[in-house]
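A short reminder: the numbers here are calculations on the coordinates, not readings from a lab. Nothing here was measured: the structure is a model prediction, and the numbers come from that model. Cβ atoms are built from the backbone, for glycine too; each structure is taken alone.
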Structure 1
Amino acid sequence: MKSSELIAGVPRDRIEALASREAARFSQSRPNTRAALAAGAASYLDGVPLHWMKDWPMPFPMLVATAEGARLTDIDGYGIDDFCLGDTGSMFGHSPKPVAKAIRKQARRGLTYMLPTDDALEAGRLLTERFGNFRWQIATTATDANRFALRVARAITGKPKVMVFTGCYHGTVDETFVTLDADNNTISRPGLLGQVADLSLTATAVEFNDIAGVEAALATGEIAAILTEPVMTNSCMVLPAPGFHEALRKLATRHGAILIIDETHTISSGLGGYTAVHGLKPDMFVVGKCVAGGMPTAVWGMTEDLARSYIAVNAGRASGHSGMGTTLSANPMQFACLRANLSEVMTPKAYAHMEKGAARLEAGLARVIAAHDAPWHVVRVGARVEFICAPGPLRNGAEAAKAHQPVLEAAIHMGLLNRGCLIAPFHNMMLVSPATRKRQIDRLIAAFDEILTDLFARK
């Protein structure tokens, strides 16, 4: 068989047959969902409340009736083991009891009033205890937190650009939507909707793990900040090479750039995120999604030295809007949920359970891949596991982009869903929560094996 007929070692016609069969199975088994969407979806642009909901591989969105722990139930009554967990937003499980209790209590006391509370003071103490000695600010999304952090970095350094890595994930911050062309020039990513500004004027792209590229970018004297995930997570997952983060720290210091670590996905690494587990030393720290147990919340903080610089710069600016802050950020509901999640949910015991379960999942998926002689690999960062339909390990964003196989992955995702397992729609990411049980992990491994048995069947 010619290699052109294969996708990641699988015959194309076999992928198409699997996708067609699984799509039909899903559609036929959900009459309530089809009827509800037909009656009620037309009010929304393109039939969904958020356009990303069209990115799931299913023929039409699944409508959730309830979510508890690591399980979803849809309106057709199907129970599903949830390994997507809101793409990290519910990494500690759906509606952790302490967080749900805090929501009920705060709802009786008011939802938003642009003033702090006792919970705010305790949340600040807990943030420092969990993540390090930073001076904190509260936002609603990690996108906002990253955007505000970059504004501060530019104000303090007086430099115009941010350096990011190709294939990075930092929400929808404009400057992060850059990549490299064939001549190694920074360009806007293809596919950006309504993009007018030349993003290369405010951002420089470098390949992850390329220390020489980092040094060359910093040597221009234009870089205010390096914004990076500890591990690349939004394409096919890429781990840092040994010494990479240490070199980033040294180079940022040498060239007067502010090092910003975005832990929004890598909070899966362990208590305190990858930064605490691996001893990183950022100037600024960002985390969102699950930090308040599923309540929309993000936090960003800076070292004490940087905070002093910020206060001096802020005091000297002209009066007027700073370009930071949103009206509903730092509301009392966020503080109540932060306090509950940081003190009662995000615990060493919870992370120990997550780590153990994720190791079981990683080993099981790797065993299945090896049994079918698939040219794939598995990678894990704490509670976050991903199978990648290519040999590994991957070294950078360019390699990750080539390893991504959307047609094959969509078929696998549909097959898993029809066997009661939901994983992230944008890549092959799975999370193990404190509520995830061994039997759920084993069901996912068995479903994966069944699908690969079909895809790699020997004739």
Structure 2
Amino acid sequence: MNLTSHSVMTTPPGRQSLYYLSKLKNIIATTNFMGLYGITLKTAKLNTITDIDGNHYLDCLTGASVNIIGYDNNEAAYAYYEQCLEIQHSCFTYSPHSKVIEFAELLLSITPGGNNRKVILGLSGSDANDAAIKVIRSQKPNKKILYFVNSYHGTTGFSQQVSNFKNFNDNLYNFSEDYIGLRYPKNEFQEQNTLAVISKLFITGEIGAVILEPIQGDAGILLLSDHFLKSLFQLTRKYNVIFSIDEVQTGMGRTGKWWAIEHYNIVPDIMVVGKSLGGGYAPVAATIIKADFEDQMIPGQHVLTLAGHPPSCAASIEVIRYIMNKNLIQNASECGERIRKQLQFKLQHYDFVKEVRGKGLMIGIEIDVEKDELLAKKIAFRCVEMGVYVGYYGELNNVIRVEPPLTLTNEETAIIVDTLHQVCEEYKLYRFPERINQKVKEFAIGL
């Protein structure tokens, strides 16, 4: 098999995928599963994933923006394995390990303001955002936290409350005056109004922090203007408000810089990282805080038994080094710009495509779902049938998600563009296979 190719021989989901899907429904809790296509994956190589029925797909989802250096990376895999042979777990909280210190030092070396920062070790973006909010509360007791509705900061305690993502808080959290949610502005007019509201809130002195994604990811890859983010940051400086940025989805080079906030020349007070920090080889996350922010934290207020796991840190070190050594951040910038510009040109004539947007290899294609609420899912499903494994999300599940590995090649860039163009042309000409409608209804859950 040509590992840069994509080949779908059995219409997905195939027989084996359906078998495991039926087993899943019997043994896995519903809350754990939001399947996109009913496909069960089995193996992967380079930038190609293979399902259990033998279909090969060019990966444009990367395990929800995690597998940032592609697949089958010996350096990261062997680093984890070799560290396990030495010692698999030390419980860093009680017994530190040198590999964890090495990891934290390397992470700080690529972090804005790293010379004056400290690391809180974590396992996921959710618990890392929990840590950020604990730090905020310790620094700003009795103050409120400003956040943006339909952010996705996590599904644990504090992180879920500052997300207010769709209906995820229902039956779990009562309304709390500790958090104030605003809509993420989508145009210049909304940005000006939002800044005015924020300024009035800050003047009251009741706001202790603002937490946000530099690009709102699961809400549909929503971008803010330079003016808005810089103005917001300046307001936080003026009114002594903590500025906490969530780089869980945007970080590790995905947007063409190590961290998306670097596009705006802003050094945040707190930065949360996760997902691709471990490259999919291990669950690793971190909360990076100003060094003096730890003064009010009590030892043990945020500890996780497996945080600071030596094999996971060893793998993460190799992921960071691989990105550095292979110049993958520049590749993300160049490939991403090429995809975005070509899609904007080729899809501009389709009235059901509202916008192509993004930075680097974090690209969203917004679909008009007013007449057909399932249209984005249908387009995504058809792309998968043609061998390009995109995702979909957004407030209305109306945005096609294109987030391939940073190791993407020029040939694969062309495949992505051509496939999306071909699928949109099929839909325009009423040539969509009838099975797509039924499959979307049966298998496409999504966020």
Structure 3
Amino acid sequence: MAIMKKYDAFCIGTGIAGSLIAQDLKKEGYSIGIVDQRPYGGTCALYGCNPKKVLAGASEAFERATSYFHKGMEGELSINWHELHYYMLRFTETIPSEREIKYKDLGIDMYHGIAQFAGEHELQINKQKIYAEKIIIASGSRPRTLTFPGAEYLITSDEFFGLKKLPEHIIFIGGGYISFESAHIMARAGAKVTILENSAKPLRNFDQDLVRLMLKRSKEIGIELRCDTETRKIKKEDNYYLVETNHGKFKANVVVNGAGRVPYIDNLYLEKGNVEYDGFEIKINEYLQSVSNHAVYIAGDVNVKSMALTPVGDLEHKIVVQNILNGNYAKPDYKGIPSVAFTLPLLAACGLNEREAEEQGYDVIINYSDTSDSYTTKRLALHYSGYKIIIDKKTDHILGAHLCGHHVDEVINIFALAIRNNLTVIDLREMVWAFPTVSSTIEDMIG
């Protein structure tokens, strides 16, 4: 049996949160170990945000160019999926080795395999026993497990980025942002796309008035959305899969599990570490610390009380590092954090939605407009846009911002800055904007 290795802190997971925690604590003189059962780099860098944006960039270029057909641009245009996929790999294939080189240079001990608790301060990785004064669970998330007959034929959202050949017909089970972002890419690349959503409303975390604008464009580019559609069974036929639902049968060459993600904690043996959890989430206090084992902190997508976003993982890494170094005092502030669905048109949101503002007792002003026929949208030869801004009538503070259209992935950051810094409508009105830009329309949005 290998001799037990001892560390000041040990990180489970090499995504943004775990990686930055390990690096920061090492720079403070801590002895550090880190482990991952997947290639080093985490979901965002390898299977999520980064590769998605490469593919979405080509999709956006295609959308912008074809929208100018008969408006001054001519010719034939198509997306070569094979070449685009190869281009995407340039941004991902070197990440694991680069991450390992960085850890080695810093003097961080690296492990590959499944980490399992063997005590409150102890882990077992393969045959190696680890003791750590502090253990950080930053193991990220995994695709939600679906259990209907034939679910084994599904590919995960992670595996979607491994598709070297464009399928003729692809089905996404679930109508969240993963499915819609991928669907918009595949449809513009030439695939037939169907989304099967179990509920009445897709993309429930975004304003539904603006979602409806995006869905108009989705339909125009050939995406078929079926709501209130429960997938009951998948059968493998000769060269396709038959998806059986409560509203009929659908054929596809590839079927993707787009039903969301859950914390990747199944195999950690948390009970042996006295880490309280309910089978889904780890119970933590306001300092991101386990309520039952104070040697354990969590950060990143494994924390279901926050938003599964890379910048949130970065935020939480700072909180964990501060609390380990100085004792518990730092608490994460999730107010006004922006999120974006990289469909075309884009959807963006930050702060409160209408229901949340009402439930919290605010008397609000709602500024809503469908701006699809506005100069800003039409000069870009685009199709749909809109906004909904929620303002506290009493204080003039921005409570929430919800946007649809071109460049709103950048504009939403201005609203996030306003919300997180308690800026008022008057503060924003005093800004002199570059013109004509999408950002300059904020003056219209706030009224």
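Odds and ends about this structure:
- In this comparison of 1, 2, 3, the computed figure 17.3 for mean projected area of the Cα convex hull in nm², for residues 76-331 alone is attributed to 3.
- Among 1, 2, 3, structure where FRET efficiency 1/(1 + (r/R0)^6) of positions 68 and 420 (r between Cβ atoms, R0 = 25 Å, to 0.05) as derived comes to 0.10: 3
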